[in-house]
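Read-outs: derived from the displayed coordinates by stated rules, not from any lab. Everything numeric in this text was worked out from a predicted model, so none of it was measured.
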Structure 1
Amino acid sequence: MSESKKKKEIVFVNGGRTPFLRAQTDFKKFSAYDLGRLAIAGLIKKTKLDGSHIDHVYYGNVIQDINTSNVARESSMAAGLPDSIPATTLSMACISSNIALTTATDAINHGQINAAIVGGVEIMSDIPIRFRKIFRQKLLQTQKYKSPTDWLKFFKGLSPSDLLPEIPSISEFSTGETMGESCDKMAAKYGVKREEQDAYALRSHQLAFKATEEGFLENEIFPVSVNNGNSIVEKDNGVRPDTDMDKLAKLSPAFIKPHGTVTAGNSSFLTDGASAGLVMDKGFALNNGYKPKALIRSYTYVAQRPGDELLIGPAFAVPKVLDDMKLTLDDIDVFEFHEAFAGQMLTVLKALDSNEFAKDRLKRKKKVGKVPWDKLNHWGGSLSLGHPFAATGIRLVTTAANRLIKQDGRYALIAACAAGGQGHAMILERFNE
């Protein structure tokens, strides 16, 4: 959405999330519905939200459970919102809650609604595992069986391998490659070395640990009761303050062996978690006693070829929103970029700071510029905090808004890559009454 085309001022009131936990840990018994309702309930409590003020819920989810395919609807009702509020589940890979936010923004802008809850949820501990297609078809045929003898033909044409489960692969449908493989190729293409990637990953963990210890993230996290109420999870569990360059250097390539540079240590990990945010028309928010944190300004979505540039989307999206706002990187006080892989982050940063990339790919006369490290992901990122696919976008927005206030800044720039060669960027402006 172009800033110049906006009719209304739309505000991000507040946001938050459950702790982000490594898959198969304390959230392994939860469903997406469980974490979704907990995040929405946490937001309601945090903002003292009057449910009658909400016109729609837009919620992201990538790996969907067929039992709660519209998890937005199920989670919102279970969180205590009126059942008269429509709810929509969206999926745009790793930027699913970003598209939830901007869909709500567009609806407010067009006068369709005044306020919405946005966010996303992912449970990587419980991905749907199917039977293979031939076996599924056989099972569906049984609905037409009328006598016990019909079952005698069930196994006709089936081989033992047809009975094996079909586990989803986190890979591109169009290329067959995993994100890690694509990142390895992209890092090699742009000359991003293994040591650089490990150093960036170490930085992410160190910053996340520091932010956690100093209480900066506490305000963003909704504690979750686990083990039948016997314990409370209040922090992310993927942050590794004890890691160092020696430990990272010992890890083997995870995707392209033996010469790849992407490892488990410089990649984001499978994560369980949910996020939720409150977005409103500015006048509506102020008239009803809410205290916004940021104004939603320019945002855009881009797409590139998913082969060798699967994750470079932010390098194309960032200049679009800067140009739309007539800003440069020097005008940005807070940068919150999604860290899918250290190699992906460093590639994007190098591309933005490259005159060659600007001329050849962006058709610009000069480079976008250098993102200052002292303003980038100061409270950690997806490499350390975790990345529940559909929940990450609202984490980025929430942290960006909070950092603007904490660090007395004006503009924040958010950027993220996503499967399919897609990317997103958004500019927030700190709200001042």
Structure 2
Amino acid sequence: METCESKGSEYNPYEHRKVLKPSSDVRATANIIKASLGSGLLAGPLAFSNAGWGIGIIGTILVGVICGHCIHILVKTSRGCCKIEKKPQLNYAETCESTFANGPKCLRRYAKTASIVAELSLLSTYVGVCCIYTVLISDSIKQLVDRYVPGAILPVEYYCLIILVPLCLLCQVKYLKWLAIFSLLANFFLVATYLICLYYIFGDEINFSDKKVVGDPARFPAFISTVIFAMEGIGLVMPVENAMKKPQHFLGCPSVLVVAMTAIVFFYSTLGLFGYFRYGDLARGSITLNLPIDDWPAIIAKVFIALSIFFTYPLQFYVVFDIFKRYSDPHVKDNWKTLLDIGGRIIAVCFCVGIGVALPLLEHIINLVGACFYSILGLIIPGIVETVFRWNDLGIFKWVLLKNTFIVVFGLTSLISGCTVTIMDIIAILNGPTQ
């Protein structure tokens, strides 16, 4: 049987791509960094408190390498499928479908199932991310209002509803090229918040003696779930790569992916490590919630992180609406498409905010999304897809199969253990007041 790569070697998908508003390498890098870094970065100290600082550093680097590799193999597989299908580009779900459709005969019947599973995983993941962002913005605003307007103390759910209108307006932006501008702004606010957090972390002498090198092994799944959430932005990888002016610059060394993942691992590990050294087991779901409320740098940090997440929201929402649009457009007349686009975006934002109102437990939603959805989307599916794609060329001693088996098992372990620990934590919190 002819291998997948040899069948389509003559077709170059880059020569046939027609992108309406292509993105530069800098904008693509900004989008990849912002797709991953956000509320996950600020949860770093909490993750390190679950694992201990020694395991935290090693685990962060290891998960970063695995996540970066999974992005690499997904994009490489997608490019191979483009050559086979003779199509200029494929999205995440189309890549999964094409891999199975052109793979071993016994698996070809599952091509459509693979596409559906990928779409559902994407949708679930990014609805969850949008919910997390809604709660994080609302938490930051609530802290400031509670301190400076004590007569207007409201539950966090009310702030989720207050930011609904601005989110609906911002999510009307359609193209990744323009979203990259918001990503650059969000990255600026995030780096500024990162520096302010470091200012408070190193503002006084740090006590290392009571900090654990190795934490409670029972809390390791919560650590891994949080780190996976922070590192993964795989749902936006294919849209970003497909929208690049020079997509061949996405992989390689140096490349968009290498620069972005290096920055992500650096920011996460440093803030997680030093944030844990400062706040220990008191670290919250976002380190900004640990900062003093009366100091002006802390106030700026809380405002900046709210703005950073606000400007990141439409980038994450892009995945949610892109799925909706692909399925709705073929059934809608051209003269109704604009109205459906506007109305659909508003309804989808309302849905995401509604879930955030129903479940305003920030750190536990982060762990649940990381453990369940990102494990499937960012680890399990890429491992399976590359294995199927390279079934006739698994390398010496079938090292590709062995490597991807490790990735899939790691993803399944993270999924099961992370979800179990997080659900038990949520049950304990919900039952706490009644005990």
Structure 3
Amino acid sequence: MNDDASLPPEALVGSLRDYRIIEGADLLGRTEAFFDWQNLRRRHDLWPYSRSTATAPKSSCSAFDDTGKDVQGVNFASQDYLSLASHPAIKEAAIRAITDFGAHSAGSAALLGNTGLSLRLEAEISGFLGRDHTVLYPTGWSAGFGVVQGLVRPDDHVVMDVLAHSCMQQGAAAATKNIHLHGHLNLDGVRRKLKRIRDKDAKNGILVVTESLFSMDSDTPKLRELQNLCHEFGAILLVDAAHDLGCMGEDGRGQLGLQNMIDDVDIIVGSFSKTFASNGGFVTAGSRAVKEYLKYYSAPQTFSNALSPMQAAVVLKAFEIVRSDEGRQLRRDLMNNTLYLREQLKEARFDVSGDPSAIVPVHIGAEGHARMAAQELAKRGAIANLVEYPAVARGGARFRLQVMARHHKAEIDHLVGRMREAVDEAEIRFRPHRGAAPAKAARAARAA
């Protein structure tokens, strides 16, 4: 058992941001400062990342942390929103694809990496989203990075929500210095950015980037207003639908469908890793010219191996389920579980934010308190992901609960009860440390 009286304050403060820019001539040796800080947290059971499952990522599972310690219990940390990862038809499709095509694509899509399954999947996504042309990517991250890097050139501009996914922020950074971040969901901020750009530059392109559902706050932009602003200022709107496509809305088309924007958004980016039981991603647009350009000028598409036959087959089968009566029932079950979880959390006096979706943010606050709460929660047979600065604002640490269609009410009740115990116990343990000077402790951690 940990001795909180001797717990170093450095383990309760500091962040990954502190080690993002490190100095020194020794490229390898200078990483030691980060490892020392990380390992300090690890030695005191305050490093909740890099856990691995020992069983399938179902609603209850067995896992272990990166020291090998067992963690078992209800699972609200996996992004298998429709519970398709272990669906019998999904597993059968994967086995059949390996039997027919082998396990590996063995080439990039620009050469000989695609299969007939890949081409069918492109057509399936295009039909689902009412577009003519879709490009597949090996991961959702590479799709987000690749579409921005592929379309934007050095003199162009990217106007982006400050909370947009890392892949698109890094894609923008790789493409241009003209990056304009606006306040989260702030339409007035978007208008000001666009007007300022067009007042000075009438000839270069502008890409406006947003998400249909933001994964840290479970909130969504007003897509119609954003698209209208893009039309007004001659910009192109890109919407990342990673977290809601397939798992929200009666027809599974997420916020794009719920806001009646399927036919109007310029470019849609998506991921298969949340709802569709596979790695991979896509970009879909209304023009074959855009598709062909991305195939040869979007680096992750051109220079990465294509989706494996198994991955393409799994996503195809997942789309079939999403479109079916079973898919509609799974979405209803997911939303019912989401609403029940949010209701129980509020009754248990938790600060829950955002709109109902498979993502339920539960705010804790101080990083030290949240780290102790995560430690206590794991002891009590519940698995949930802790998110802290810089992924969220400093002092805004939270659990990001991820709900599945196949969660049972008993599992939700167990999570909420154990979380209340864990957060309360962590509050008691954290009190003696609240007076520690975070800045001083962080500096000590970096110098260690």
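One of 1, 2, 3 was used to calculate helix-only ellipticity at 222 nm (-39500 (n - 2.57) for each DSSP H run of 4 or more, over all residues; to 500), giving -13500; which?
Clearly, the read-out refers to 3.
Using Cα Rg over 2.2 N^0.38 Å, for residues 20-99 alone for the comparison, can you identify which of 1, 2, 3 gives the largest number?
3
Give the label, chosen from 1, 2, 3, of the structure having the highest value of relative contact order in percent (Cα under 8 Å, 6 or more apart).
Checked 1, 2, 3; max of relative contact order in percent (Cα under 8 Å, 6 or more apart) sits with 2.
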